[in-house]
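Input: structures, listed below.
Just so it is clear, none of the values below were taken in a lab; they were calculated from the coordinates. Please read all numbers here as calculations on a predicted model, not as lab measurements. Cβ atoms are built from the backbone, for glycine too; each structure is taken alone.
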Structure 1
Amino acid sequence: MIWVLAGTTEARRLIPLLTSRGYRVMASCTTGAGAALARAAGALEVRSGALGEAEMRQLLRERGVRGVIDCTHPFATEASRNAMAACRAEGVPYLRYERPPANLRGAVLAGSFREAAAIASTLGRRVMYTAGVRHLGEFLRHCKAEVVVRVLPSSVQEVLDMGVEERLVVGIYPPFTPELERALLRRYGAEVMVMKDSGAEGGTEQKLEVCRELGIRAVVVERPRLEYPEVCTTPEEAVRWVERVLAGRP
């Protein structure tokens, strides 16, 4: 059994490649939507919900996992740390499959969301925040400009509960075209756009290009830096890793 920590485009590309070669794949995702996509991609077994280190260790033992491929989002550091610790403890090989970072040309870089808030406050009077809800509270506490928050529709109520005015909340589901990006920035009069480095796959480079076109300042929160034992950036590399680790046996 190969365990894929899923919920990303990378996982949805990898799972069919593994199953087509006869490997049994278990996938785990933090959300039900991610679990449904992993199941559609061909995972034999899918688990939904956040898992701690102890729960991961138990699953490694119970399911006879022989390799873990971590395809989580670059900012899902807690999941990666838990997976690495569980694999070390149980002696299971671990591979980080991560999308390449974006070309951040022209962006102002920030090492944290607090720093991004401080920088954005100096660059304009209205900021469009597009970096998800997990760190939104921290950003709002330290940003002095007016903040327009763009999130998935499922997160709108959470944003409202943080005290953001309804007129400043945009609930919208990706993918985004450049035309839509431009229209939203113009509609809300944004002078600054805040994002995280989700790679080209996550739309970061497209956002930056639109900002350059419109003369809007872009602030990018850099990826957290973790020490992974082994990293790849393509699904083909991940499959070769599995073949090497398992000596070609499913």
Structure 2
Amino acid sequence: MSRFKDYFSTASNDYRRFRPEYPPELFQWLSQQAPAQQRAVDVGCGNGQASVALAVHFDEVIATDASAAQIEQAQAAAGVQYQTSPAESIPAADSSIDLIAVAQAIHWFDHPRFFAEVDRVLKPGGVLAVWGYQLLYTDTDLDAVIEHFHSQVVGPYWPPERALLDNGYSRIAFPWPRLPAPAFRMGARWSFRHLLGYLNTWSAVKQYEKAQGHNPVEKHLDTLLAAWGDPDSAKEIYWPLILYVGKKATPAG
């Protein structure tokens, strides 16, 4: 078994408070692609954001994460069962799952072992949906400042697995052909304080602070504030989603 690298337990509560929400339209569309709406699995569920959204459309959602701290902070919801479990060991019977979802997490997985589990537990015609997001956009001067902070300031402290996300998951050998899908994006209206809380959930920020002994968000606060403007004002922010959706084959005949 590969060694689990837990970058998020120390910020599990902040992760729940400050991360953006996935669009409801995504989950509605995914449920329509599945062969039924009985059982879904959210692998690498983190704070349960996607798990709760899936429960609107599926009778039962099994939500797993390798981090016990994340599971402890997960949002309770009817129909959602949380379990601490690695991605490569899905707690479900063979051919029993309609949809497997992975939100902002697949770059941490052992892909061959995970995809073998996906093939084991999905029903014929079952769906694997994987998505993630990269930098935020505001169409203002803030975007360049965030990109510099991401790539230059804390860039050396991103875990190597993060490169898969930065490359748009284009270097992952997914098991089935990609299905056509609409373009989805997340949107939010945030205060400056919320932006700072979000930046502090980045794994690279935590690793920078551990290595350098000070917080890079605080060190670059003036630059961030100058790009934001009035700290009491709110700003529209969006994140385009990177989305892979594939379907397990149905036996002929």
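Comparison across structures 1, 2 (criterion: distance in nm of label points 7 Å out along Cα→Cβ at positions 127 and 191) gives the highest value for 2. Given -8500 as the derived value for helix-only ellipticity at 222 nm (-39500 (n - 2.57) for each DSSP H run of 4 or more, over all residues; to 500), which of the supplied structures 1, 2 does it correspond to? Computed on structure 2. Among the shown structures 1, 2, from which was the value 0.90 of FRET efficiency 1/(1 + (r/R0)^6) of positions 175 and 215 (r between Cβ atoms, R0 = 35 Å, to 0.05) calculated? This figure was derived from 1. Taking Cα extents along the principal axes in Å from the coordinates of each of 1, 2, which one would give 64, 35, 35? Label of the source structure: 2.
If percent of Cα pairs over 18 Å apart, for residues 71-198 alone computes to 60, which of 1, 2 did it come from? Of the structures listed, the value fits 1.
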